[in-house]
Structure P
């Protein structure tokens, strides 16, 4: 019998919660790292009642189930990342969405040798309605306003690979050193051409510190090698 993680999505008083039976997990550590709590024989993640717009619960359930099963039991591929990036570029352009690419995908499109686990999109609260219209059929985790975190809003879509949308970095993000998703990065974006499409990405050097903090020594070395080639 094929393994499958089962997901139930519920809403109460504006709060959306995701429920997964504990025995469905191959490794609880993976869900502990993604803000799930173990309670009553299941893993639960609740999203605050600060939604950017209403959501289709059954659509969320269907798409998140597909996404999480692919992440746990599938394999990553450059083809899936490429298709997601192409879709994002074309769809954002068609809807006039202001955005930029950060995280490992921003290194990937520069030709640095790594395969992103997911794609990180940075955008603006002014773009919420455009984003809702553009990604409605792909939303896997609710788009919601955030307080007390490094960005002001967050949501996830399934685009053949996971795509995280973050809305506007908080001013304090660069306080412990510059990074690829902070206000300095946002103010100093570079335009590159990838697969015939224009993309805004942070300066490559801004990825070094966040990857050092995560002990990703191979990625740091790849960035430094890239910078030396560009010098």
Structure Q
């Protein structure tokens, strides 16, 4: 979107393009890969699937609602009220610019997911715009298990592999130590601030990074295929329902 002028925009939206992809992320530690993994991943997804779903790509919203990882060097968190207001203004602006379908490609979980889900409903109702929020890593859990044979985690095998497929130079295998890894606590058992590890497994014993570039590329392709299909099917069903 930022690479075209206003005259081109008016010619294309909404007559030729009525769907926009909005990547969102945050800056936080990700083990031995980049602090911006939650930004890099959704931006790469948007670039891969935009041609398949006839969508324009909006500039990424890079800073987010980070939470328990924000004590690590190079991390940021935006207060919830400021984050909510900012993202809301962006969504309203996209609707005002005549996009019919706004697809939020989110790269960061935790409290950010709940905020985005609530905002999409609020702004959708107010503007008559159709909204889809997708948390790529969670939606593609089955792809993780298919490719790697087990579940993943934060900065674990699946997310680490996804970034490796985008740019292998961002993953520093030589810095990896298995003692850096911990398992996520079961709900209601324990919590800590700061989080004691920047690599956390969804299931104990599953998802340790293995740095397999071939599998990483396969995973990247399959994730993008599944996400493109979700966007296509959601829009098709909205259209069928006359929404």
Structure R
């Protein structure tokens, strides 16, 4: 597991065959390139400032802080930083070897904008599973891993308690962690009185979505159904 702070500028969070992710600051009017020749599907979130996103078939959308856009693979798009510049979290799901004829879910037909807030449920595709989770004080998810998928968490409120094979740490709001495919982890709320809010992506969104452990510590995939919007 790799730990970062969203306050860091111009950092590559993840660069694997499955996922590319970065946290980057752009100056006023600076343009973020699109992906016309890329198979990747993209999510870009505004951490600070504002970003105007343009894509085919839709009017340009200006995204303030804590808003984002989900962009289909291969679509021409561009994004321009606002007058005060912008800080963005960008995640590209590469999904190597994906065969559209064997898709589990409908593809994303056009770019979609969203707000990063409690209760968010994005459109789930074969490339992405992404949402906001709210963990009550003291709650911890069961130990599990994602076979063949990277997972990225951005904790934007509260205190996270993270347990992984070589780590047991408490992280403040603003922390970002990258959990590589196949590595088990436990995500919990480390506060006794404050909720933990997190924005997460799992790339790609494949089955099994989660692999847990039985009483003897053996891996168990409980469901082979694709995980969709709750």
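For the read-out distance in nm of label points 7 Å out along Cα→Cβ at positions 83 and 171, a value of 2.6 was computed from one structure; give its label from P, Q, R.
Numbers: P: 4.4; Q: 2.6; R: 3.6.
Checking each candidate, the match is Q.
Matching task: -14500 is the computed value of helix-only ellipticity at 222 nm (-39500 (n - 2.57) for each DSSP H run of 4 or more, over all residues; to 500). Pick the structure from P, Q, R. Numbers along the way, then the final one.
Numbers: P: -10000; Q: -14500; R: 0.
Clearly, the read-out refers to Q.
Which of the displayed structures (P, Q, R) returns the greatest value of mean count of other Cβ atoms within 10 Å over residues 91-98 on calculation?
On the way: P: 14.0; Q: 17.0; R: 20.0.
Answer by largest value of mean count of other Cβ atoms within 10 Å over residues 91-98: R.
To test your reading of the models, identify which of P, Q, R gives 7.2 for mean projected area of the Cα convex hull in nm², for residues 67-154 alone when calculated. Before the final figure, lay out the partial values.
Working: P: 6.5; Q: 7.2; R: 8.1.
Source structure for this number: Q.
Every read-out reported here was derived from the displayed coordinates using simple, explicitly stated rules and does not represent laboratory data. None of the values given here were measured: they were computed from a predicted structure. Cβ atoms are built from the backbone, for glycine too; each structure is taken alone.
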